[in-house]
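Below you'll find the structures, each written out as structure tokens.
Coordinate-derived values only; no laboratory data. For clarity, every value in this text was computed on a predicted model and none was experimentally measured. Cβ atoms are built from the backbone, for glycine too; each structure is taken alone.
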Structure P
Amino acid sequence: MNNIDLTKAVFTVKGIVYDSKSILYVIHDMDDEWQFLSGDNVSMEDMIIVPWKEIIRIDPSISSLNLEMGYEAFRVTQSSNWAIRKVE
């Protein structure tokens with residue numbers, strides 16, 4: 001997460017922000033957009049935009065995740081290690 005602008009807008013879901021769901025899936029797409037997801041099935045109505053600093057407040061461990069554009073990371077639980085792979 002080197003040199004991330006903490007005011008940059010990112011996508012997440014209401015369950016993470018309002019219901020303390022864990023961040024288990026992260027996408028950094030080729031457009032330099034980020035998504036932080038819980039792994040639950042969601043609809044567009046569930047999506048919200050927050051600043052990076054809100055994601056770090058919710059889960060400080062995200063700050064150690066180094067994810068290049070075009071990659072995704074996933075884990076089973078919040079305390080699990082991240083697995084990283086190229087988005088296909």
Structure Q
Amino acid sequence: MNAAAMRLYSDRPAGSVEDWRNPKTHNTGSVKLLRRFKADGMPCWRLEYTIRFQRAANRPRQYRVNWCKTAAGEFKMVEHPSHMTGE
């Protein structure tokens with residue numbers, strides 16, 4: 001899942017989707033780039049994660065998360081109210 005998200009941090013357009021599969025758990029899903037923005041001078045990405053757990057594949061779960069890249073090159077989750085709604 002993290003590798004799929006990392007592929008979206010390049011110059012991919014909003015709406016791009018990367019699929020993933022965990023061979024150990026057989027869970028699957030996708031990560032969708034909803035938008036790019038800046039917060040406190042950091043480049044940020046709003047991603048939507050869809051996870052299909054093996055034991056309940058017909059009930060996928062979705063999560064939306066803002067990730068920003070710090071000056072040190074690390075990614076951190078951030079809340080940014082202007083980018084939390086209105087996808």
(request) Taking 19 as the value of relative contact order in percent (Cα under 8 Å, 6 or more apart) derived from one of the structures shown (P, Q), identify that structure. (result) Q
(message) Quick check on the output: 3, 15, 28, 28, 20, 6, 0 is P(r) over Cα pairs in 5 Å bins from 0, in percent, derived from one of P, Q. Which one produced it?
(response) P
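In terms of distance in nm of label points 7 Å out along Cα→Cβ at positions 29 and 53, which of structures P, Q is highest?
By distance in nm of label points 7 Å out along Cα→Cβ at positions 29 and 53, the leading structure of P, Q is P.
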(request) Please state which of the structures P, Q yields 1.9 when distance in nm of label points 7 Å out along Cα→Cβ at positions 21 and 77 is computed from it. (result) P
